[in-house]
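Below: a set of structures, written as structure tokens.
Bear in mind these aren't lab numbers, they're just calculated from the coordinates by the rules spelled out. Note that this is a predicted model, so its numbers are computed, not measured. Cβ atoms are built from the backbone, for glycine too; each structure is taken alone.
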Structure I
Amino acid sequence: MAGDGKGVMRRVFGRLAWLLEGSRRVIFNLLWLALIVAVAFALFSRGAPRLADKTVLVLDLKGRLVEQPSGSVRDIAL
């Protein structure tokens with residue numbers, strides 16, 4: 001009878017290990033696939049549109065311009 005219980009436990013833990021190993025493989029394969037798709041998308045997608053020649057950036061600045069950062073030390077660090 002003792003040998004019978006050991007076999008049942010071995011089967012239960014064996015199936016549990018099989019399930020965990022299988023789910024680990026599925027998750028990692030899906031992550032690799034997502035990484036490959038993301039890299040392919042980044043390589044084949046178009047970048048920002050090219051600017052025409054003699055294009056000018058116009059900034060409408062209002063107020064005083066200072067070279068001193070505003071905010072607390074924590075805001076500046078972030």
Structure II
Amino acid sequence: MHAMLDHVLADLIKLQKEGQKWDLIYNGRTFNNVEFAFFVPFIRCDTDEADKLCGAYTNRTARVKQLCRHCCCPTDQSDNVT
């Protein structure tokens with residue numbers, strides 16, 4: 001997975017580091033060699049923080065069907081190791 005992401009995002013990483021130059025046309029005027037620097041926000045967080053950031057339901061009590069959005073295990077079976 002990481003090797004695939006590394007390949008897919010290689011051009012984005014280069015663009016973030018080096019920027020992009022082009023001729024910008026704005027209001028009928030041309031601005032030559034304008035350098036655009038792109039910003040991509042990155043947030044590293046755990047499940048609770050990620051749920052809060054995306055507005056997900058954060059209740060993890062016994063009455064919830066599943067504990068995690070990535071999990072298919074029912075809550076009442078989550079402590080069963082077999």
Structure III
Amino acid sequence: MNFNQNINIFPNPAKNHIFINFENNCNGYQMKIINTLNQIVYQNTISQTHYFIYWNTSSGKGVYFVQLYNVKGNLIGLKK
């Protein structure tokens with residue numbers, strides 16, 4: 001799976017929410033959102049193709065990355 005072509009994250013930049021759409025079946029995969037200090041600010045096991053994540057002010061401003069791990073726990077993609 002090509003991570004950059006099969007996963008859409010918007011809006012970018014985000015203010016108070018983000019949408020993440022997985023075009024391929026990623027059920028059972030792990031999604032993590034990390035900050036530039038490599039701290040996990042959101043984590044979930046994927047069970048659907050569309051996610052709405054409310055981005056509250058406690059997450060802070062800055063750059064965040066979405067990491068995708070396959071069912072074996074291997075990092076298969078990273079997107080800003």
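Tabulated data
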read-out: At a computed -500 (helix-only ellipticity at 222 nm (-39500 (n - 2.57) for each DSSP H run of 4 or more, over all residues; to 500)), which of I, II, III; value: III
read-out: Of the structures I, II, III, the one that 1.4 was derived from, the read-out being distance in nm of label points 7 Å out along Cα→Cβ at positions 41 and 65; value: III
read-out: Winner on Kirkwood radius over Cα pairs in Å once structures I, II, III are ranked, highest first; value: I
